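Q: Take a look at these structures.
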Structure I
Amino acid sequence: MANRVRPIAVSAADRHELERLHRAPSTPSGLSRRARAVLLMAQGMAGVDIAERVGYTVVQVSRLRRRFADHGVAGLQDRPRSGRPPTITARKRAQIVALTLKPPAAGLTHWSTRDLARQAGVSHGTVHRIWRAHALKPHQVSTFKFTTDPEAEAKIYDVVGLYLNPPTNAVVLSLDEKTQIQALSRTQPLLPLRPGLPARQTHDYRRNGLTSLYAALEVASGRVTGNCAAQHTGADFLGFMKRLARRYRGRHLHVVLDNSSTHSTPAVQAWLAEHPEIQFHFTPKGASWLNMVEAWFGILTRKSVRRASFETVRALVRHIDAYIAEWNSHPTPFVWTKDPATIIRKAVRRSR
């Protein structure tokens, strides 16, 4: 005759608590397993079957039965682990956080884990864990910039209004120049990408000249009109504007641009007076990031210019022209999401 297992005695209150511990998503996994094992014991299931179902050994099931018999549900809680108890007190942790938020010693710009560890008398691993727990990253820094333009709010509403609600039967262009693009040539040929190895290039280079790129981003379609010039004078800018006027002949143009002195020379002002269908919209002073073409310049730098090597300025210009043609074969318009009020709260410094 097979051995029969006597079910353990579980009161109604203990059963309710065991079922809660087993089902609650916030219960630690180990405690949930132990609660389930005791519920199976209460049903009279054999220890070997409980062990197979819950993932314990038969010995562990037997120990768990004794723990519950001696201490009830409280006996199922995690027991203190062996080893040395933590020596970093809450006061010490608060001290390390406070030190992190203060300037470091003279000559340093920010704390490192080892510098702060020496100051606080703990290990650098302890400092690292405390920083991670409090989301402290002294090695990182972000930048910000306020505009002090007295007409900033009106200009922001004007420019962002063009992005969010462009005029009907008109073209909105975001225009700027990327100056001093260097034609750099590496002293050795680029080593191409290989499995397990990134592409590699020499650290040293030769400077072979500069060019400036005028670019106008069509906000609705994402298409770019570009032109490289040896200089970026008022005459060069006016020449580019005349090119845009020919390209969009018969269309009203709203041009977003920054406050460069080349954008408002007497020659440019006279030409605008002769072309009332073209209207300039200036970004606030110190807020050229509001110009959408700046995002495209960042893509150009990362994907086309930074890793290339050019023996001449002419080669650099051909390379940029090829990238613009490739971009325009499948242009991607940028979608503006920030409303003017949000930008003003973050970027405009008001006098107090």
Structure II
Amino acid sequence: MKYALIGCGRIAPNHIAAALSNNLEITALCDISPQNIENLTPLLSDSQSQRVKKYADYKQMLLEQKPELVAIATESGKHAQIALDCIAAGCNVIIEKPIALSLKDADAIIAAAKGRGVKVCACHQNRFNKSVQKIREALEGARFGKLLHGTAHIRWNRGQDYYTQAPWRGTWEQDGGALMNQCIHNIDLLRWMMGNEISEVFAYTDNLKHDYIEAEDLGIALIKFKNGSYGIIEGTTNIFPKNLEETLYIFGDKGTVKAGGKSVNIIEEWLFGDNADDSAYVKEHYHENPPNVYGFGHNPLYADVIASIKENRQPYVTGEDGRNALEVVLAIYKSAAEGRPVKLPMTDCASTDFKGRFK
């Protein structure tokens, strides 16, 4: 299967590694920075490196290479237009989070893919963590009983160097803040685990420490799910002196689970009333220790997308899933900006609606 990567920055090595592991034919790398492309060549064999074409213009790449699968890992604000152009060219797409920065753009991507008959996968790779898959299995087996509440904590650190490396970061037009960039993976997991359907969101956001960016470095939100359960989100990039944790708690009247570690890849608590498995065994065998917060999920995500194309089915993580995570973040932004609860579903909201919020 012919594959191309558009955007060769910070997360690109994970995509290349996943493409290689899944035996994709890497035909092209595209980035406006030649150096970014060169940084990836050590991951390729000499013969692969000679075959791969290098582009600064993704439209030219689409025209000349005609890839079947394209991964989009540019700055967030460019995801939507690039995705629409890829879909129009008949490509299946994997879109790094967030799928877009507006609900209208997310809806346009989903509709275009259906019209063209191609697959869209939102790259929420943490759904493939061993720990997360084990929790999902328990949830689908009704082991939690009645869901009561769940919490997502993302307590990380990002300093000025991180934002200086890529000036688009922290801007409303191309990124958003901590919730949209760093926290959206765990926000996705919380919504997915707690029943997906949300009735209301109430939130506060602030910029307490990063006065050199436009968007938030702290977000705290309460979520009311339609099934009667509740969610709590706490996301920040202010933790001293480095990343502390990313944790997900699920509480039911018959089960309690805590997943933690760098990217919710370790089960730290596993308690169920049915005693159907051994807690110590689960904690030992559903434990991963990735080298960074990106985890090991890209490889199985790619495998699933390839299978979804071959089998003509939806990917495990769909464009709609990407929209759901985006909707929660935008609802938090809207609630915090307006000082009131926000009802879901929402149809029209964008990160750029909040320009000037913290001036």
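We did not get these values from a lab; they are worked out from the coordinates using the rules stated. All values derive from a computational prediction rather than experimental measurement. Cβ atoms are built from the backbone, for glycine too; each structure is taken alone.
Q: When mean count of other Cβ atoms within 10 Å over residues 68-75 is computed for each of I, II, which one produces 14.8? The partial results should precede the final answer.
A: Working: I: 14.8; II: 23.5.
The correct label is I.
Q: Thinking of I, II, which structure, once helix-only ellipticity at 222 nm (-39500 (n - 2.57) for each DSSP H run of 4 or more, over all residues; to 500) is computed, gives back -10500?
A: On the way: I: -12500; II: -10500.
Clearly, the read-out refers to II.
Q: With relative contact order in percent (Cα under 8 Å, 6 or more apart) computed per structure, which member of I, II shows the largest figure? Please list the in-between numbers first.
A: Numbers: I: 16; II: 20.
Checked I, II; max of relative contact order in percent (Cα under 8 Å, 6 or more apart) sits with II.
Q: To which of I, II does the computed value 7.2 (distance in nm of label points 7 Å out along Cα→Cβ at positions 52 and 300) belong?
A: Details: I: 7.2; II: 2.6.
Going through each structure in turn, the value belongs to I.
Q: Match the computed value 14.9 of mean count of other Cβ atoms within 10 Å over residues 140-147 to one of the structures I, II, and report its label. Walk me through the intermediate numbers first.
A: Working: I: 9.4; II: 14.9.
This figure was derived from II.
Q: For mean count of other Cβ atoms within 10 Å over residues 76-83, which structure out of I, II has the highest calculated value?
A: On the way: I: 9.4; II: 22.1.
Once mean count of other Cβ atoms within 10 Å over residues 76-83 is worked out for each structure, II has the highest.
Q: Among the shown structures I, II, from which was the value 57, 50, 43 of Cα extents along the principal axes in Å calculated? Write down the numbers at each step before the final one.
A: Numbers: I: 107, 57, 52; II: 57, 50, 43.
Answer by label: II.
Q: Moving on. Where does the value 0.60 come from, among I, II, when FRET efficiency 1/(1 + (r/R0)^6) of positions 196 and 244 (r between Cβ atoms, R0 = 30 Å, to 0.05) is the thing being computed? Please report the intermediate quantities before stating the final value.
A: Values: I: 0.05; II: 0.60.
Checking each candidate, the match is II.
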